[in-house]
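Read through the structures below before going on.
Just so it is clear, none of the values below were taken in a lab; they were calculated from the coordinates. Every value quoted in this text rests on a predicted model; they were computed, and no experiment measured them. Cβ atoms are built from the backbone, for glycine too; each structure is taken alone.
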Structure P
Amino acid sequence: MYTIYFEDGQVWQGGSIENSNWNDMPNKLIKRIDYSILDKHFSMEGFEAYNHIVERVQFVLNANKPKISKVILMGLTNGEVYKLIFNLNTMQITEEISYYGKEYYNKATTGWKSGLKMVYPTTNII
């Protein structure tokens with residue numbers, strides 16, 4: 001699902017959409033993240049910190065397990081959070097910007113990982 005490129009040259013492969021293993025990655029400075037979901041690919045590089053959220057929805061009348069609806073990759077720079085949002089319902093990627101501490105429905109998130117900050121961070125949708 002995603003590949004992390006660390007500042008020291010190490011490469012780490014993340015898990016699946018159901019279990020991303022985000023919290024299991026080494027505690028090193030991230031240089032770049034490449035993400036692939038189905039036939040969509042995007043990357044982020046040069047942010048001071050990164051985060052990853054898998055959004056699940058549970059239908060009240062459906063006893064099945066929660067359905068994954070979105071995958072959100074976030075990069076923090078200068079107090080702003082750039083988000084690449086992959087909507088599994090529409091199969092589209094959108095971009096949003098919010099303030100740090102209000103990045104997910106106006107609330108702070110946990111799980112931020114340190115990045116190798118560049119003057120001009122980049123996001124790419126391929």
Structure Q
Amino acid sequence: MNTKPRKILLIEDDASLADLYRTSLESVGYEVRVKYSGERVIDEAIKYEPDLILLDVMLPGMNGISVLRELKRNKDTKGRLVYMLSVLEQEAVSKQALELGADGYWVKSHTTPGSLVTKIQEVLGA
């Protein structure tokens with residue numbers, strides 16, 4: 001049986017962290033595309049059709065909350081799974097993200113690359 005790899009769109013401005021996450025996810029068979037800013041994420045999400053979007057809250061230019069708002073407003077992306085990743089462990093920020101339609105909010109200091117893989121496997125049923 002030939003199954004296509006599940007696709008993840010990772011929006012993370014820290015290149016070394018993005019590389020760690022990407023490498024960990026690819027090592028278990030996910031296809032990962034990385035963007036380093038919030039600009040043009042909607043276009044990328046429409047073209048790439050990811051199964052999951054991992055979205056950093058603090059990004060240069062358009063921040064993750066604004067990107068999330070746009071993803072959930074757009075008819076082509078509103079149904080996509082979106083999990084926020086942040087260094088911010090602030091309840092107000094996580095509450096806002098969840099109210100805007102994020103499917104979850106993971107704090108980076110509690111999320112190693114290995115635990116991120118496990119969480120994503122649980123979410124995507126892999």
For this session: Work out the source of 0.93 here, i.e. which of P, Q gives that when Rg/Rh (Cα atoms, Kirkwood Rh) is computed.
Result: Q
Problem set entry | Of the structures P, Q, the one that 1.6 was derived from, the read-out being distance in nm of label points 7 Å out along Cα→Cβ at positions 14 and 30 | Q
Exercise. If Cα Rg over 2.2 N^0.38 Å, for residues 6-69 alone comes out at 1.03 when worked out from the coordinates, which of P, Q was used?
Worked result: Q
Problem set entry | Among P, Q, which structure scores highest (criterion: relative contact order in percent (Cα under 8 Å, 6 or more apart)) | P
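Quick one: helix-only ellipticity at 222 nm (-39500 (n - 2.57) for each DSSP H run of 4 or more, over all residues; to 500) came out at -12000 when computed from one of P, Q, so which one is it?
Checking each candidate, the match is Q.
For structures P, Q, calculate distance in nm of label points 7 Å out along Cα→Cβ at positions 86 and 110 and state which one comes out highest.
Working: P: 2.5; Q: 1.3.
Between P, Q, the highest calculated value is found for P.
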